[in-house]
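Alright, structures below, take your time with them.
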Structure P
Amino acid sequence: MTEELKTLIIEDDPDVALGCRQALQLEGLAAECAGSAEQGLRRLGADFAGVVVSDIRLPGKDGMSLLRELQRADPELPVVLITGHGDISMAVQAMKDGAYDFLQKPFAPEHLVDTVRRALEKRRLVLEVRALRRRLAQRDLLEARLIGNSPGMAGVRALIGNLAGSAADVLIHGETGTGKELVARCLHEAGPRRGGNFVAINCGGLPETLFDSEIFGHEAGAYTGAGKRRIGKIEHANGGTLFLDEIETMPLPMQIKLLRVLQERTLERLGSNTAIPIDCRIVAATKEDLLALAGQGRFRADLYYRLSVATVPLPPLRERREDIALLFEHFLLQAAARHDRPVPQMTQGRIRQLVGYHWPGNVRELRNVADRCVLGIEAGSPPFGEVPGEGPRALAATVEAFERALIADALRRHGSLARTAEALAVAKTTLHDKVRKYGLGD
């Protein structure tokens, strides 16, 4: 808000300085004065919470020099210059150099107030976005990237912590939108291979004819059009991590070659007989039941058993509704920083809508809703609008989902069962039964 910011008036004429300050203060805007550019600079620090109004003609360092210095220190700091009748060309040049606006003497107090209000609003937004970015940057790796206090997410973080330092290949299983690639990146960044490449490939997005060359590489002349040697994705990930998303779509002949790489830790490029040592971690992800696919002959059972030694199951969002509010706040911060928009205020009614929705697209869909909210275009889209052809959820399921999230949030805030029961105004025995029912115990 503009009342949280102030205006620094740099003016050597005490009468003009007093008039500007009083005009702003009468409108509820904080203001202070400095008699020279040098005095003003001493009051300006990094992320100055306000704007600058300065005369162009000052003793010592003039307004143009001051503008250039302020631009070097903070290009997003609004600077309004005050000019005399003969200084118009100088004011135009100042605008080209980055000044926010200029006022020509004599000017009406209303003109000053209007200009300063607009400058303060711009500054408020810039400072808010900077604060959001700092808050995002300060979060720890797993706590920041795998957000949630639900038992399911606590288990995922603990599992990643146990696996990150090992050399085990990993299979991540989860529905679309649950964050499988994010988990793979966390495994990479939390482990000793973080200095190597993280190479991601979507197996479902590759034509079968290009699969061999893309993943295993080829020598010059290996096939028509192969004019020079190409390093494959596995070789490029040497010393790092190879992430294979939608591994259930990998053609069966490529599954056999991948299994050989996993077993022998060597590969042969297409068109070569030379074995190349490979030292990379394979992280695969799927939304399908690979064992069931193996039973149907659509996936290699031996590859499944080789990958599933270490499995990370990701819970769908509907099974960790107590995390929705926290996740949504995080996504709002990200979206506001990305779009340079303020963070919208969320009412309790809207939070209830978020918690009660069934989230078929999981966390990815929640992130998209946060983007729409920041952009102000969420009306008419789930969960804030009806989707044609979509049936209502059962009342009992919606009530249980909301109750579970409410209890989980209260337990997180109050800690003990007794204090939580008191805060929710329910008997301790009743709360204990519900904690057991919803699996919210330690």
Structure Q
Amino acid sequence: MAREYDIIIIGTGVAGTVCAKKAAAAGMKIAITDIREYGGTCALRGCVPKKVLVGVAETVEQVNRFNKLGIMPQSSVDWSKLMEFKQTFVENFPADKEEKFKNMDIETYHGGAKFVSQNEVKIADTVLKGKHILIAPGSVPRKIGIKGKENLITSEQFLNLDELPSRIVFVGGGYISFEFAHIAARTGSQVTILQRSEVLKHFDRDMVKLLVKASQEAGINVNTGISVSSVESTSAGYTVNTRDSEGKDSRIECDLVVNGSGRVAALEGMELERGNVETKDGFVETNEYMQSVSNPYVYAAGDCVKPGAPLTPVASLQGTTAADNIIKGNVKTVDYTGIPSTVFTLPPLSSVGVSLSESTEKYEVLIHDRSHWYNSRRLSENYAASKVIIEKESQKIAGAHILGSHSEEVINLFAMAMRLGLTLSQFKRVVYVFPTVSSEIQSMIRE
């Protein structure tokens, strides 16, 4: 006989957690499960441990920049010590997470959930029946279809390397490859990024061009128009066989090859068809209430749905929305206005809203080279720029793109202005601590 619940939650990442908390507060009987350790992608295998590595790389980069001015000695990274430090942020997280669920009277399970009907799932030999089911399993590294794919490691494995080899090739030109490439370069590794088309497709083109220049100056080889045909294991390491856009074949010798081609929704093995849960392009199809378009018992949130970028704040918004609609009926939709994102390179590139290269009839584009501004000079930073896009009729901010140190903090203020619907004149009234990078917003929004 099936065990019955008000809601069954599949996944213990951000989306699943916020939904569980709201449902528990509403007095619902809840079951939650995860095929992996409790905690989800961001906390265990993504942004949290990655940012720890980025923080150390930032310190090394800043010291070495000042070394060129004769101010500070050269700095380096002890990778094994860094891994030990990183592990302190994740090693106790799964157990702590599960204990918090139990303290909310949420029944916890371990294992993958497979649908057996529209409102029932099976975990190992146990069948659970729910008035509602939330699908929020997170994401997994994208499988790469090349010969010798077994010779590549994933981004998750990169985060757990005992030592970092001297020659590394990243296959793919997205944020994963760029962030890890910048970390590796600051440890002294020779790094190459290979991408078939343009890199960092979801970021502003003008800012990306500057970031590529900064990457190359840091010793990272960024190669576009390159397809990887195979990866061979050799006695000396690995050989990456490539072909360029003109059909010319080349070989790259290295010690490590990383699959940086991105991540996909972790829906494999859930037997969604048995639950009448429709998917499209690898995502659960939902309506504006985060409810499955084909199964009214099912809601979905996080990396397994579209629209919405695969970002932790988006997963939180979607999980909260799904919970509200499960508890109260379909009363709430997700507001995707002003969702910021950052690629944590050195320097970081941050973005929110629309992207344009030049002004149009509808938009005014304000572009500034910030490399000579005070904070860039103070930090001895050669690459810094901003682009702010204003909707002419409403005089509201439609987009902002910032390259440079602390851009990940500054972009939040632009995102806030967009979500609150502030006009440019209202945004100009903000008073900032001086001389912070945020105080330079006043100059970023000037013509």
Structure R
Amino acid sequence: MHKILLYNTLSREKEVFSPIDKDEVHMYSCGPTVYNYPHIGNYRAYVFADILKRVLQYGGYKVKHVMNLTDIDDKTIRESQKEKKSLKEFTEFYTQEFLKDIKSLHIENPTKFTKATDYTPEMVEIIKKLLDKKLAYKSEDDSVYFDIKKFKNYGKLSHLVLENQKENAAGRMSRIKKDEYDKENAQDFALWKAWDSKDGDVFWETELGKGRPGWHIECSAMSMKNLGKQLDIHTGGVDNIFPHHENEIAQSEGATGKQFVKYWMHNEWVLVDQKKMAKSENNFYTLRDVIERDIDPVAYRFWLLMANYRTRVNFVWEALEGAEIALKRLYGLYTALGKKVGKINKESQQKFQGYLADDLDTPRALTILWDVIKDEKISDADKKATVLDFDKVLGLGFADLKEKIIPEEVLKLVEEREQARKEKDFKKSDELRGKINSLGYEIKDTAEGQKISKI
């Protein structure tokens, strides 16, 4: 395969991909906070990470991929209390729903899913190192905060200029205990939150005192425990750049003294009415809404692949319905190719690989898929082999398509028509074609014989 170029948010440039360990790519993806059903905008991040992993594997790399499930944060505690359920019971329900959703989108499971609640000891160890290095401090209520002014390159991912932020009377940045906030409010962030009554029965007794981890430290602990101190790739949505990923860099590099991630990769938003899809705006749809409209979730995956992952896309139902029609057309053309699988068309494969190697250019890669299916110079068997090869990356499910059973009545008419053509009785042949059409099938005459497909 060609050299793979990936857009690195850190450098704001496309870079040639070169893993730290040539034998295995270490990749981490920020997964969902399991407090509700993710909306379809959230799923763009997971489809993107899936395509990236498949492209790397298609290019010959072995990939160790870890995705977290945030099952402890402000939102999971708040919502579990509202439903009067234990945190574990509450988050387990939404974890299982997420796993069902990604299966319906043909997203391959990562090598490992990690739950934040399983990694508290690792989080405590990182925080202790940061305290020892004077990069973190305890506040009056025994919470622990990261001192962002002490970390030399704070802001390098999000291009935040720290000098523009306000300090308090003690010469420190003001503090923020909330997990989520915007760039205009860059402050010392919570690594460990001392217990208060709002947390209810959610706490750990540790060397840091009674409390729970902040959101940002969770990903550092889970990724470094499973993938080592230095990762090749870290993915997420653009809304993760600040503060989450910026804070991950600060606390991870602060603790280890090593570069945390070589390639930071982020997908753009899915918009609704040109606004970001978000639960807070109440302008979102879930996969349940898609299924209720009798649309296969794979059509949503297909629609996302029609745009580059770094391009904002505006969701409208008509566009998704159009994508489903196009996908069904592809499925129909594929099943009409017959059962025989030939050889991959190398020229088409080279073009397909070239587009994917250019920062995952799925829109152009899809044009090659259409070209292959329509190319009369490529045999049906070779078309089939080539489509199956492409689908190792696209994940549209061609290998799982079942050839539609054609009714006996239609097959008899096809045989009669074939005989009429041999006898050069073209009037009868046309009459039989009309009968076949009236039963919902169309027939095409090709060099390889009659091809029949559902209209």
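Computed from the coordinates by the stated procedures, all read-outs in this text should not be read as laboratory data. Here the structure is a predicted model, which means the values were calculated and not measured. Cβ atoms are built from the backbone, for glycine too; each structure is taken alone.
Of the structures labelled P, Q, R, one was used to calculate Cα extents along the principal axes in Å, for residues 11-146 alone, giving 67, 43, 21. Name it. Clearly, the read-out refers to Q. Given a computed value of 45, 24, 14 for semi-axes √(5λ) of the Cα gyration tensor in Å, for residues 107-258 alone, which structure among P, Q, R does it belong to? Source structure: P. Ranked by distance in nm of label points 7 Å out along Cα→Cβ at positions 91 and 211, structures P, Q, R are topped by P, which has the highest value. To which of P, Q, R does the computed value -8500 (helix-only ellipticity at 222 nm (-39500 (n - 2.57) for each DSSP H run of 4 or more, over all residues; to 500)) belong? Value -8500 for helix-only ellipticity at 222 nm (-39500 (n - 2.57) for each DSSP H run of 4 or more, over all residues; to 500) corresponds to Q out of P, Q, R. If you line up P, Q, R by Rg/Rh (Cα atoms, Kirkwood Rh), the top spot, with the largest value, goes to P.
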